[in-house]
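Read the figures in this text as sums done on the coordinates, not as results from a lab. As the structure is a computational prediction, the values presented were derived from the model and not from experiment. Cβ atoms are built from the backbone, for glycine too; each structure is taken alone.
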Structure I
Amino acid sequence: MEKDRDNELHNKAKEMMIAGEDWDKIMDETHLRLKDLKRIQREEITPHF
């Protein structure tokens, strides 16, 4: 159950990044650390562009 929630937050953060949302807004809504957001960006978003 915990992994499902983490996965949902991860996906939501990824969608928000792609939409161009501000880091602070993403952190407020998902409660993920900046370190986690940068990892998502580096490993999952940037390679696709």
Structure II
Amino acid sequence: MDWITTVTFDQIALSVIALALLRAGAVALLPDHIAGPGGWLVNTGSE
């Protein structure tokens, strides 16, 4: 459990930002049937 004490707020914030950028990149680059309205990986449509 000592490893959990080495995780800083900056590392967590950077991870959240990186995931947000990866999701935005996936939506922008992948076809709609994968990442778009009704996509199986990222569904950007409203339900």
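With relative contact order in percent (Cα under 8 Å, 6 or more apart) as the yardstick, tell me which of I, II scores highest. Mind dumping the intermediate values first?
Working: I: 36; II: 16.
Top value of relative contact order in percent (Cα under 8 Å, 6 or more apart) goes to structure I.
Supply the structure label, taken from I, II, corresponding to Cα Rg over 2.2 N^0.38 Å with the calculated value 1.07. Mind showing how you got there, number by number?
Numbers: I: 1.07; II: 1.61.
Of the options listed, only I reproduces it.
Among the shown structures I, II, from which was the value -15500 of helix-only ellipticity at 222 nm (-39500 (n - 2.57) for each DSSP H run of 4 or more, over all residues; to 500) calculated?
On the way: I: -20500; II: -15500.
Structure II accounts for this read-out.
Work out mean count of other Cβ atoms within 10 Å over residues 9-16 for each of structures I, II, then name the structure with the largest result. The partial results should precede the final answer.
Working: I: 15.8; II: 9.6.
Once mean count of other Cβ atoms within 10 Å over residues 9-16 is tallied for I, II, the winner is I.
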